[in-house]
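Colleague: Each structure below is given as structure tokens.
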Structure 1
């Protein structure tokens with residue numbers, strides 16, 4: 001029997017309370033249930049949302065924090081970053097561990113909520129509408145070694161990729177996630193608008209994007225850089241800039257990114273593209 005499976009089977013079934021009903025709460029709830037844990041309760045200010053998610057997870061539901069079950073092992077606050085302090089102020093857990101799921105919020109926001117507290121941050125873009133659940137790496141932290149061990153044990157039943165990250169490291173990783181995921185998706189958004197206006201099928205680009213992401217699993221990004229800026233092809237760059245003249249945001253981004261790529265790779269010709 002694989003060691004990881006032996007380890008998971010050794011961990012007893014944990015009792016969980018989920019606070020929140022959004023994408024993260026929904027996906028984590030499904031994953032926690034699939035891992036064999038018991039979800040006691042779903043808490044939300046919106047009782048209809050709480051009931052809907054709780055019904056799917058086979059749990060109880062409530063919209064009052066005073067009614068939170070006291071017998072859970074882990075209380076997961078899966079809400080927006082801005083809402084975490086307010087919810088933390090309403091929780092007073094004698095036993096069990098309170099965690100939040102945010103990448104950019106300190107664990108210490110929970111210090112008055114429980115004696116044991118920490119972070120269970122899913123490093124993934126989660127959608128309640130997606131039937132299949134993607135691979136989810138978890139970054140964890142805890143206020144004591146024992147708390148962190150318990151969170152780690154729980155996280156390992158949900159994912160094979162669990163890593164410790166304190167507040168500072170988690171902030172850095174979160175910044176990296178924004179740059180690699182959110183910023184690139186904004187480029188996709190602008191390019192999609194360009195394609196629609198120019199009668200181009202944006203989906204023609206998807207195999208190219210997929211191939212690049214797949215290659216990143218085995219190569220460092222600098223080795224995969226291609227394109228006119230990487231080659232120092234000023235003729236093609238100017239042609240593209242001409243095409244983008246009616247798209248000022250894309251024009252600016254294309255110009256700035258091209259110059260940055262040229263500078264980064266130290267091309268022999270230092271000709272400016274401006």
Structure 2
């Protein structure tokens with residue numbers, strides 16, 4: 001566990017090129033532990049590309065991505081993608097919902113704890129039949145899953161197929177599944193997409209609970225400005241892959257460069 005409010009993630013000079021296309025151009029920013037940092041910008045600004053670099057889908061062309069976990073600083077750009085999740089503790093949701101639709105809601109959350117359960121089993125059949133600490137670990141995993149189902153309002157649906165949940169329910173279940181990995185950094189890619197105002201308000205409450213009660217640092221990509229402005233502690237604005245503004249939500253909202261990027265410049269009559 002990191003000390004409260006210390007720097008959790010440092011992105012330095014991140015650049016991502018695809019042939020002649022520069023998707024991210026010399027981006028630097030920092031995110032603090034126990035705080036919500038939002039990355040916003042028009043479509044095509046490069047927001048999801050930043051997440052893909054952080055989570056190992058892309059190897060950055062240039063840049064340093066340093067994540068602090070306890071006393072250790074991990075360079076994400078040097079880790080294989082599965083180690084970014086397992087060793088660095090980076091959990092992520094996606095723009096398009098990704099659930100195991102035929103598995104129950106509870107099973108989806110148990111799958112998220114697979115690595116921990118396999119370690120408890122000693123990676124052998126003996127662990128699965130109860131020798132060693134597997135049964136205790138399984139009970140702890142179920143307790144953790146039940147806790148997050150309670151927090152996301154899904155406990156009554158625990159035994160239902162995940163694919164039968166409402167769209168908003170599946171969004172919340174994805175976040176609950178991420179939290180079952182006990183992450184150091186939670187990356188949320190447009191979690192409010194497709195939600196109605198009530199569901200967006202519930203999402204805000206959930207993310208603030210994760211921030212305030214569990215002190216988990218969150219990196220948020222979001223187009224819904226009502227979500228961004230209400231819950232963000234820090235906002236980074238991208239346009240065509242470059243950072244054009246950074247600061248508190250109120251500062252960013254009134255920045256002329258941000259207004260131009262979103263609304264365009266008026267043409268002279």
Structure 3
């Protein structure tokens with residue numbers, strides 16, 4: 001099996017209080033895919049991402065990340081395969097400077113000082129954050145913190161990037177910069193998000209979760225253009241495919257299927 005493949009078969013997860021977060025989830029993600037994981041609050045998006053990353057262990061069914069089944073015995077190997085960018089960058093930035101944060105992971109892998117420096121420099125350059133190297137994280141903007149957090153993950157050389165709500169709290173300019181950055185990564189990417197326009201811009205495939213089950217799995221543009229189905233799953237169509245409330249035309253110039261009354 002390729003070390004990039006992620007495969008779930010009847011995956012289940014229940015929290016300690018008995019809440020069933022995932023119910024019989026099955027899918028297969030292959031090398032180089034960019035997959036959006038979407039759904040209403042409580043649908044199981046973040047739980048699924050944390051299972052894939054080895055932050056949680058399945059309650060039932062089977063899950064493989066890379067070459068290893070996700071289990072208590074394989075968590076260390078899984079975590080080297082999957083790099084997780086958490087929703088709040090402050091959960092990942094805790095050293096006095098950004099450079100020290102990015103170097104923290106490689107240093108703890110007991111790499112040579114030369115290799116740590118090489119990885120730190122390369123990771124910061126890849127996200128356009130070299131100028132932030134000597135800055136303390138608490139003095140960064142939201143967008144700068146997000147870039148620094150991604151650099152921390154890239155310095156570990158993961159095969160798979162898993163991002164939880166990466167555009168949360170970003171202003172429009174920082175959001176556009178992040179989308180451009182994500183498009184340039186050759187990694188297998190998993191993005192759990194409420195931002196459906198981000199999914200259209202950065203992902204070819206989308207999985208829709210509803211009450212812990214996969215309600216849809218297919219090409220992002222096809223799935224996210226189905227307004228009635230999205231409404232059934234507690235979602236709204238991305239703004240980029242919604243019709244103008246006045247003229248009923250979409251952003252691409254075509255007439256929307258259903259015009260709305262102007263407000």
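Colleague: Taking 23.2, 69 as the value of Rg and Dmax of the Cα atoms in Å derived from one of the structures shown (1, 2, 3), identify that structure.
Modeller: Label of the originating structure: 1.
Colleague: Just checking, which of 1, 2, 3 has the largest value of relative contact order in percent (Cα under 8 Å, 6 or more apart)? Provide the component values of the computation, followed by the final result.
Modeller: Working: 1: 11; 2: 26; 3: 22.
Greatest value across 1, 2, 3: structure 2.
Colleague: Given a value of -9000 for helix-only ellipticity at 222 nm (-39500 (n - 2.57) for each DSSP H run of 4 or more, over all residues; to 500), point me to the structure among 1, 2, 3 it was derived from.
Modeller: Label of the source structure: 3.
Colleague: To which of 1, 2, 3 does the computed value 22.6 (mean count of other Cβ atoms within 10 Å over residues 202-209) belong? Each step should come with its number before you reach the end.
Modeller: On the way: 1: 10.6; 2: 17.4; 3: 22.6.
Derived from 3, not from the others.
Taken together, the values in this text are just the output of simple stated rules run on the coordinates, not laboratory data. Source: prediction; values computed, not measured. Cβ atoms are built from the backbone, for glycine too; each structure is taken alone.
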